[in-house]
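As structure tokens, here come the structures.
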Structure I
Amino acid sequence: MSQAQARTLARKCALQAMYQWQLTGYDLVEIERQFVEEHGLGKAEVEYFKTLLHGIPARVDEIDASAAEFVDRPLKEIDPVERAILRVSGYELLFMPEIPYRVVLNEGVNLAKSFGASQGHRFINGILDKIAHKYRSVEIAAAKNGSLRP
């Protein structure tokens, strides 16, 4: 399994863990234990999963604020799966500049296609694209000018 595939799997597990955290409010250490010991992360990149699992709740207000600018309703009214996807991808866009924005958008859309409502991927794509344009404008401009590889 490649590093990219291991990261994709880590994101998928992080999405499921965030969904659980949102709905139950369980302690993050307990959720981590469940995923690592009980569910087993298989070939997922475990450290990346842990980074997302603990990083997202620590900065959830900032992540939610970045998405709230671009949605037409309060975030608490967004489907919990889609809210979790916005949080995972939003965290990567805001706090992990080493991950290309196109990778973040693609991964978020794929998560929405797998776990979200039938047209949820369109909603996710639109919001993540707007967040990326606001917070990754230099990267996007460089990509358009050919300075960075797409």
Structure II
Amino acid sequence: MFDFLALAYPWVLALHIVSVISWMAALFYLPRLFVHHTERVGLEGETHALFSMMEFKLARIIMRPAMHATWTFGLILVFTPGIVDWSMVWPWTKGAAVIAMTVFHTWLMFRMKAFQRGENHLTGRQYRMMNEVPTVLMFIIVFSVIVKF
């Protein structure tokens, strides 16, 4: 089993990176849609329905599968022999940041459902600020993996 994981490593790593890129793109874009939905569209009418559909498709067709793929390929990498040294700090900081990214993802899903129900209570400025969360987490993840502190 472990020999297979070592052989598959470059393929799994490539799939993990593609999944992360897809997930991050959606995590960056969905809050921006919320900003425009809040500031320009409102919570009723045809444009509201259009934005709700765009947000739903982004979240369900791109963001959710990308998150699942990121987690799946990431866990395969974790179980590949020789990849993770658990005595170092970096796997723990990366893991904590990935969990935080997943919590942010979940928060976005709740916000999307609120928009669909016409119940948004946050401002465009608040969504802009929340849009920085995945950026900070991305820095923690990338520097943890590359610098391996």
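Laid out as a table, the results:
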read-out	value
Read-out Rg and Dmax of the Cα atoms in Å, for residues 36-91 alone, computed value 19.3, 55, structure in I, II	II
Value 19.1, calculated as mean count of other Cβ atoms within 10 Å over residues 28-35, assigned to which of I, II	II
Structure from which -1.08, -1.16 was derived, log10 I(q)/I(0) by the Debye sum over Cα atoms at q = 0.19, 0.20 Å⁻¹, options I, II	II
Per relative contact order in percent (Cα under 8 Å, 6 or more apart), the highest-valued of structures I, II	II
Answer label among I, II for the case where helix-only ellipticity at 222 nm (-39500 (n - 2.57) for each DSSP H run of 4 or more, over all residues; to 500), calculated from the coordinates, equals -25500	II
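Every number in this text was worked out from the coordinates using simple rules, so none of it is lab data. Since we're looking at a predicted model, the values are computed, not measured. Cβ atoms are built from the backbone, for glycine too; each structure is taken alone.
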